[in-house]
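Colleague: In structure tokens below, several structures.
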Structure I
């Protein structure tokens, strides 16, 4: 386990074995040759043999992570069961408490006088099993529509986590691992609305849920949903709800 300092980084570097990092607390980013992925608690990233990668802790909320290194003829197959590969190096869900416990048990097993390798192998299999169960692959996962649904779900997950930050469509595309224009086209085709419209609607709906808190000013609410400029927030709010934020807050019924 390692609790990183702000902006602590490693790389660019290459490994000759598989290395999985599990984010247990905080945030950071992981970069491959082609993509950059913002990550937080409950997500993991895979470094595959021979791949140039770089990762860095967040400035405000540096991550704490645990890691496991492994290799072998079955390693790739086990990773694929959890939806991981060179092309898809991000694991989106795991139980941080369970994973931290398993990693601790693996380190403790090194001290065993007998049965050490069997114990560590059983813990590794248990970890792979949890990863696969927490990240089930949809039926016919490699079919065109199911791949597109997976892309859309990644977009939705990213927005739900990061809507309060200054995020751009290009950042979302990097996270999903697709060209910006292609991702926008897929999202529009599957959701019936543009990615930008979905982001705005999600933020405004979140803002509406904060309106009942009398301790928050309109400016506070704007910043809480990703708008540093209150005037831009008011413009987007009125476009979406037909009322200004102040009118909405004073309205006796939902708009």
Structure II
């Protein structure tokens, strides 16, 4: 079956468990480059007083993976497939009339609308408004009891993740019109805000989880559908990192498939 994953709660729980296990977080400190130094790895960290030294490194930089590898000549991979970064913009819609049920569904593409849409209910308290809500302070807390989050599975154009586009890039009205075909209460509704998200897409939409050798590992290219697999992917990567093998079937996720 399918279900809804609360991303904020999931991330908070994972961070707590990782911290309890001894993980150290460096917030707002991007890795500028990774270098090989005397048989170990050295990570140059933005705004850090000194580099971090490690025997093993996992490159899991999402849409910034390609840039990090290109800045780090010592990150020698047998093949580097193109990882296309797409900018996605889910919107938050206030229906014109109350919606009786909580719609959580996916609208498949057809001849008139080439992209699928996913729809899920959202709380509409002011503290829960999306980052780019416009204008967020104009609406009092609990004024709108229910918003619908509507996102396009895919993205709009290729994106430089170091220089993202700010402001609306999607045709919000067209998305609302498409949703109204399935949820009539949305017709005449208003878009109350939007988020900006990234897809990092491999040529075959599959994940990359691989051991490169020399204590170097890569986990990237999750193509817009990797978050829900994060716990098992993390366990598989950790087993590869520590034991050199994993019981999970990740053979189809190696870099070798792109060398054919």
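Colleague: Identify the structure, out of I, II, from whose coordinates semi-axes √(5λ) of the Cα gyration tensor in Å, for residues 30-173 alone was calculated to give 28, 19, 14. Please list the in-between numbers first.
Modeller: Working: I: 28, 19, 14; II: 41, 20, 13.
Here the read-out was taken from I.
Colleague: Supply the structure label, taken from I, II, corresponding to helix-only ellipticity at 222 nm (-39500 (n - 2.57) for each DSSP H run of 4 or more, over all residues; to 500) with the calculated value -14500.
Modeller: On the way: I: -14500; II: -5000.
Corresponding structure: I.
Colleague: Additional query: Looking at structures I, II, which one was relative contact order in percent (Cα under 8 Å, 6 or more apart) calculated from, given that it came out as 14? Let's see the in-between values first.
Modeller: Working: I: 14; II: 22.
Only structure I yields this read-out.
Colleague: Can you say which of I, II returns 156 when volume of the Cα convex hull per residue in Å³ is computed? Write out the running numbers ahead of the final one.
Modeller: Values: I: 156; II: 169.
Among I, II, the structure yielding 156 for volume of the Cα convex hull per residue in Å³ is I.
Colleague: Please state which of the structures I, II yields 0.9 when distance in nm of label points 7 Å out along Cα→Cβ at positions 62 and 222 is computed from it.
Modeller: Values: I: 3.4; II: 0.9.
This value belongs to structure II.
Colleague: Also: Suppose you compute log10 I(q)/I(0) by the Debye sum over Cα atoms at q = 0.12, 0.21, 0.22, 0.25 Å⁻¹, for residues 38-117 alone for every structure in I, II: which one lands on -0.44, -1.20, -1.27, -1.39?
Modeller: Working: I: -0.44, -1.20, -1.27, -1.39; II: -0.66, -1.14, -1.22, -1.38.
Structure I accounts for this read-out.
Values quoted throughout were computed directly from the atomic coordinates according to the rules given, and no laboratory measurement underlies them. Keep in mind the model is a prediction, meaning the values are calculated, not measured. Cβ atoms are built from the backbone, for glycine too; each structure is taken alone.
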